1. Taking FRET efficiency 1/(1 + (r/R0)^6) of positions 41 and 161 (r between Cβ atoms, R0 = 41 Å, to 0.05) for each of 1, 2, which is largest?
2. If you work out FRET efficiency 1/(1 + (r/R0)^6) of positions 225 and 409 (r between Cβ atoms, R0 = 35 Å, to 0.05) for 1, 2, which one comes out largest?
3. If relative contact order in percent (Cα under 8 Å, 6 or more apart) computes to 9, which of 1, 2 did it come from?
4. Given that volume of the Cα convex hull per residue in Å³, derived from a single structure, equals 270, which label among 1, 2 identifies that structure?
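Please treat every number below as a calculation from the coordinates, not as lab data. Computed from a predicted model, the values in this text were never measured in an experiment. Cβ atoms are built from the backbone, for glycine too; each structure is taken alone.
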Structure 1
Amino acid sequence: MKAETETAVTVKAKSKAKKLTDAMVRAYNRLDKDQIIPGDFPGLYLWVLKSGVKTWKYQQRIKGKKYPYRKTLGKYPTVGVNEALARAKQLSHKIYGGIDPREEIKTEALNIQLGVSIKKYYQELLTESNQYRPSTIKGVKAIFGPWIFRSTYDKNILGRLENVEDIQYKKLSMITSKMVRELYKAAGSKSPIVANRLIEYLRLFWNDFVKGPDNPFIMDSKKKYEENEYLDYLDEQELQKVMSTAVQVDQRSGRLLTSHYRSNRLNPVSCMAIAVLLTTGRRTGEVTSLKWTNYPMTGVKRLELEKTKTSKKNKLKTFKLGDDAVKILNHIAVDRLNNPDSAFYYDIGDERNNYIFPSRDFGKLIGKGRKGTTHHILDCSKTWDKLLKMSGVVRPMKLYATRHTFATNFYAKTKDIKGGAEALGVTEKTFLKYAKLMSNAVVDGTNKIKFFKDEAPALTEVVKVAKVIE
């Protein structure tokens, strides 16, 4: 899909190219959706994200190559209009001269130090404009910071790296699998999970930045540390208790029962977000950032997401909703209408009015001199812990267990693997990881096997036989 889109962009650039100026580019502010603006050279265009980030990109077909050459030229205003045009022309001349810039990049990249390469990777490739999620960018930098750049005050980490070669100053062509294994073991001695993430992020870095063979960061899965999967979930009775605590409605008005949330010091916005998580099986970030435009009020009730963690691969972005999920969203819609006392109500001019789960912390101090910067809630873990405690669930449980809960209960009721995979937006294999068979399901399945040709001997007969043997 991305290839088709960018190919279309090239055609558009050839037919509708126009003279861009700095004044025109500056005028493109935050928009309702991402926009692609043709530049004044074939293959050059400006990608303007909803966030306001503006990035120059270039694309050109190379004879004999299956995929077109694509290059991020830099962000505006760091790279101005004239500079972007000059870079695009330079690349075009190389291509028409029979030079594939990708091959040049591979050769050049191998002669650059790892640390320098990763910093270029941050600037050019590991960006939102290249469809990387902010959480992914943050996660990669959090791992590379201490373990590659040794940028940490943690003596525990620095001590483990003392006897490990500092590969950030090694050219990519000089890095060996032995160096990588030593670094992996050092990280694993502190946290096996961090070590696995480190090696995976380095592998992806090589594939994205170098795009060449002989990747030294590939490691056999058998040699990696084994991670225990987190598979806890709420059974049906626990689920019902949590839901009844999270969702309390005034039957007369159809609005949320304010007294319930106030007396128990519960945040109604977080409670309803958790209720949607449990009734849809969506990921936390997908629910907390929902806008009312993601929930069409007409036709089949569904959530239409802009993207998901896996939508690049499976293209699934629309998810049908069950009756209870629809009821919860409708309760929120009723509660916020013309009700200034509602936690969901904000003035029309307030951006938070567009979100289903608005954040009361936006623009306020939230600790350590920081202010809330998002219009929607980000995390409802504290409310989740409180709901569990109020519902009699004493074991600690991650918020992500809401997804496991949906998958396991869906499978227990339907045994429909294909339907469950579609509901979660994952493969059938992945769905089965979420929906682990419960012990009673195993027993039920075993009891359905006919081990005897006729009915099994009655218990009394078995007892008689046992006595005769004695």
Structure 2
Amino acid sequence: MLINKLKLCEGIMKLVVLGGGGVRSIFLARALVNGSEKIGVSEIVFMDTEEQKLEIFGRLSMATGKKMRPELNFRLTTDIVDAVKGADYVITTMRVGGDNARIQDERVALNLGVLGQETTGPGGFGMALRSVPALLKYCEIIKKYANPNVLIFNFTNPSGIVTQALRDAGYDNVYGICDAPSGFAGHLQHILGVKSHEFEMRTYGLNHLSWFDEIKVRGEEVTEKLATDSKILEETHMGLFSPELIKMNGNVLLNEYLYFFFYREKAVDAIVTTGKTRGETIQAINVELIEALSKIDIENDTAKAFETFYKIYHKRDLSYMSIEANAKHSDWTLPTFEQFVSDKDEGGYAGVALDFIKGLSTGGPHRLVLSVPNNGSINGFDDSDVVEVTCVIDKTGVHPIKIGDVPKLQLNLMKQVKYYERNAVKAIQNRCKQTAIKALMAHPLVSSYSIAKQLLEGYLEVHKEYVGEWK
């Protein structure tokens, strides 16, 4: 793996975000701009095909970025070639089909009594139908126009399937990133009152299907202690899981998305009872945001636009896991625009990408969680299976740490989902109905031939403008 040292030293690297019109773009922009000078980036481009969202959320992000670092060339575009031409780094965070398509993903599944969650659930298959072809097309364009050593960080959901598909297609410069493991680690550090250099945690599994162990605080192993600590259960998402279930998993910590596997009927019942899906909740918030921000001159009154944005956006944070799991959220204080831009935050999924680049450029070593080919990390998986594990990044590249054997309960679930993912990729690439039914039938949240067949028929119908004809 190479990195252009000359461009890095001269500070003329170009970073591109595909999906820069997303609602959360302002947080991505802040993190990227905060870290841009350290990784030699002098140009950031936010690209999106949805002009209205780019004009609102992309413009708010650009205004924020320019306030933070005026000399940075931060710009917007709807032209993919213009965006990626000469790019050194590309982050993909796309939602092909928008909120309406997400709602259809959820509703097609729910109408069959199945959880339609967009990453772990079969709803993720509906999203993959749209995401995989779009990303494959963009990767072809990136290969043609970007820097030959370009690095691609995929955050487009369902991240596990998309990253697997791009790797299977030969794009070995693609790495899956997710902010769930790093966000959880940061939360634990805050609760424990320790600095990041005093804390270490190992991650293994698949994207949104992972576990955390070998947790050390100032060198002391504390995994089981944390897994049974009432404060951790009360103040983190670990409270979603019963102590008995945690014990069954070996007294390790669990990714919050495992809730959908271990409590699937509760999640489905909660959504049905509420009468509104996560996608429908977010769509209503996004509509409110667009309506409010379209009345403000974002470029000349950025502070007002930011305050308006944040007040409405916070409803989205409060809704997270509230329908499916009745999750509670802590109190908050509305920051001013000046406070927001002065925050040196380099976290989220942008932080993963930034740490990756720093590890390569400085020689590291940096430890971070990525979705990468297994390459012998977890026993029982092929080398080409994309898994989510702690990796060591240094000047020679990415090295997934050796996990070895994992508990059979976890291994069984991981292998079921990986079988689903690999077959989903094959089905989408070949537009093959039989392979798709095989994939969905194997999904642990489906486990039915008849439901799998109905799911596929439903998704092919509602997404026909994206998927074309299948055989």
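1. Result for FRET efficiency 1/(1 + (r/R0)^6) of positions 41 and 161 (r between Cβ atoms, R0 = 41 Å, to 0.05) over 1, 2: largest is 2.
2. That would be structure 2.
3. On the way: 1: 9; 2: 16.
So the calculation was done on 1.
4. 1
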